[in-house]
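Structures for review follow.
Throughout, read-outs are computed from the coordinates displayed, never taken from laboratory work. Keep in mind it's a predicted model, so treat the numbers as computed, not measured. Cβ atoms are built from the backbone, for glycine too; each structure is taken alone.
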Structure P
Amino acid sequence: MKEEQLQKYAALVVKTGVNIQKNQTLVIMSPIECAEFTRLVTEAAYKEGAREVVIHWNDEISTKIKYLHGPDEIFDEVPNWQVESMASYSQAGACFLSISASDPDLMKEVDAKRISRAQKAKQLALREHTERLMSNKNSWCVVSVPTRAWASKIFPGLDAEEAVEKLWDKIFKIVRVDRYDPVAAWKEHTDILSSSMSLLNKYNFKKLHFTNSIGTDLVIELPKNHLWLGGAEKTSGGTEFIANIPTEEVFSAPKKDGVNGIVYSTKPLNYGGNLVNNFSLTFEDGKVVDFSAEEGYDTLKGIIETDEGSKYLGEVALVPYDSPISNSGIIFYNTLYDENASCHLALGRAYSSCIADGDEMSSEELMKAGINTSLAHVDFMIGSEDLNITGTTYGDEEIPVFRNGNWAFHL
């Protein structure tokens, strides 16, 4: 049964996630521990007519050794071959799959400043490639596969093998590969997300006000001509793809200078192998002016100080508390899963597709329209069982959007 579901999962990633086209190249970024699944995806891609499958393997334990013992200056460097590889494949129209499965506790002993420097250097070096993905010039998808360390963090009472099996069972259910036809199930799901998206676009809110009992009191203005997106997206060439499997969110871009108030996190953030937990951010005119964290303060500081744009928000996403991942009752310590169990925000770059004709705008035009730009894009979770969101229209009508963590209007 597991082998059958693995095959279905691989096929789902290829057909629905990146939606590979005949004679298209697929580039996979995979941890070496996920090699078995990566090979299944490779086979599925060739069966769908892929021209070539290129795999960039990574090993987080080797990366940790580098962080602990490497000379200081290498954390500001990215080899040209890495930059040229990603740029050339994206320019040639490849699609991209990233497998996210890091150990949430691995980098505890590593100097957070080294991680921040390495992340910033990578973001700067791969800027052209990232911009292509975030403006939907190429199809892309992020998925997760259990590893021993990640599964043991989620299920500490089990031995590693049992934890991995249990996490596989959870993932199979969440990504709908336990269904007879996962591709059809995902089509039905994305249609539901599309109805939420359409209703939010119809209201065309001027601003959203977030409040809950732990102290969040945040007003987010939205740019004129903003768009809510969710579920399936389309490349500039018209290919439909799903960037995150799983996904439960509808999202848009805040107005860069239109965020005011304080927001508190509700789930841990795993960033580069370090956890940031129980943190708050205070905004004035869009900019982070104060922050705190019970765990991972230096890591949070490094994210905020990546560049000027990382001090501002680039995404606001709505996810009902009563949703499959949230209802599992599990904290996954993995942003792909935790962000799809919770309303969330992102520090840094906004998706240009979140404003009308944004994918055709220059950087200057996007900035003028209130769309933030940055090297970073880091999601963090703010949803709670008692989260209320009230939208204000351009006619100054106040409309409940969320009440007690869930949609306040019938979809």
Structure Q
Amino acid sequence: MKKLGRVLTLFILLFKLPVICDAEEGIQGNTIYFGSVLALKGNARDLGLGMKAGLNAALKGKTVGGLKIEILYKNDNYEPDLAVKATQELINKPVFLMIGNVGTPTAKVTLPLLAAHNIPAVGFFTGAGLLRPGVAPTVNFRASYVQETGAVINAAIQNGIKPNEICAYVQNDAYGMAGLTGVKNVLANQSNTESIIKLLDQIIRTKGSEPKRNNIGPVGTYTRNTKEVVSGYASLKKWEKNSATKCKLVVTVGAYENIAKFIWHANYKQREHWIISAVSFTGADNLKRFLSHYKSSKNVLMTQVVPLTDSNLPIVEEAKNEIGRRFGYVSLEGFIVGKMLLKIMEDIAPPITRGKFLKQARRSKFNMGGVAIDFTKNGYQGSDKVEISVLGNDGFETLSSDFWKKAIN
């Protein structure tokens, strides 16, 4: 009888435990730990701070399967060596998954570490191909850089700009090359571009930590985390001279401060009349702020992978209310990523494991307040949304039907 009583007591105690502890999978007690490595300091800090604000608004104080969510943030200054160190610290914690990491060059060196421990990489703030699908188990929200650059180049060509009038100004690293690959892929589908594709291939394939990629083709490059724009601009002018053509559209793939200075240097100091586009990673709100400082805002395009911030979609209205003063394009993406993760995890039957999470993510298809998420097409990317916006007086807005006609003429 006493033995039966002890068994019943043990059973009751076990029943009262909120979860089964699994420290190896980032679950300890009644808490599930997520990690995030991003720029919280340095030249790209507003990207990291925006992502953090969005993630916190979506996930802070929430629970899944009886587990309280806690996000552990680490700064990497948008530098690969610091990202490796921070990632290893979170792996040692350990964390259940990584979410919202910012940047391609940092993802390039940390994904192999995550792969070695089968830690999912969720909603990273990069459209690089190395996460599609990636060496680690990846669950992306956003469209790729190939899709972003493709959208603006196809629109330009459809409106009269010739393939040899399309140039690029990019960060001299994995991020810039990911964007340039998108440029190359689109131009490869056009007639009489073989010589340009050959040059772009040469630039993309050049190896090294800071290789010489200027003065080769219709491309200018700059060094990550710097404001130096002159050499990249000079490279584009050399291309114009050698090819006897003019850059009419310059596709940029960089971070907000350098891209803003490049636009000012080219179109205002040097009086070019280039249409200049930027990919979403650039940071719309910060680019607008810096361009306002430089008094440079004419013919500036940006591809967005989230709804425009003046949209009346329920997800946008919810994000505005929850994020507060830090609401913007980057924080909106962080919010959507957080809500996406929450929905996937809520659909998992307890106990939650990484294997169950990945299985559920791969088959997920749902709508979040006007944003469609569908992983059933390829398993690793939830959204293909790309929208071309133009910088106006109040920020980036919908592109007008006559934009190209006015900008080219």
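For the reader, a short list of remarks on this structure follows.
- Among P, Q, structure where helix-only ellipticity at 222 nm (-39500 (n - 2.57) for each DSSP H run of 4 or more, over all residues; to 500) as derived comes to -9500: P
- Structures P, Q were shown, and FRET efficiency 1/(1 + (r/R0)^6) of positions 77 and 349 (r between Cβ atoms, R0 = 25 Å, to 0.05) at 0.05 was computed from Q.
- Which entry (P, Q) yields the derived value 9.9 for mean projected area of the Cα convex hull in nm², for residues 133-220 alone: P
- For FRET efficiency 1/(1 + (r/R0)^6) of positions 53 and 165 (r between Cβ atoms, R0 = 30 Å, to 0.05) computed as 0.65, the structure of P, Q it came from: P
- Source structure (of P, Q) for P(r) over Cα pairs in 5 Å bins from 0, in percent, for residues 141-284 alone, computed value 2, 10, 22, 26, 23, 13, 4, 0, 0: Q
- Highest-scoring label, criterion being mean count of other Cβ atoms within 10 Å over residues 309-316, among P, Q: P
- At a computed 17 (percent of Cα pairs over 37 Å apart), which of P, Q: P
- At a computed 1.7 (distance in nm of label points 7 Å out along Cα→Cβ at positions 205 and 317), which of P, Q: P
- Taking distance in nm of label points 7 Å out along Cα→Cβ at positions 101 and 117 as the criterion, the highest value among P, Q goes to P.
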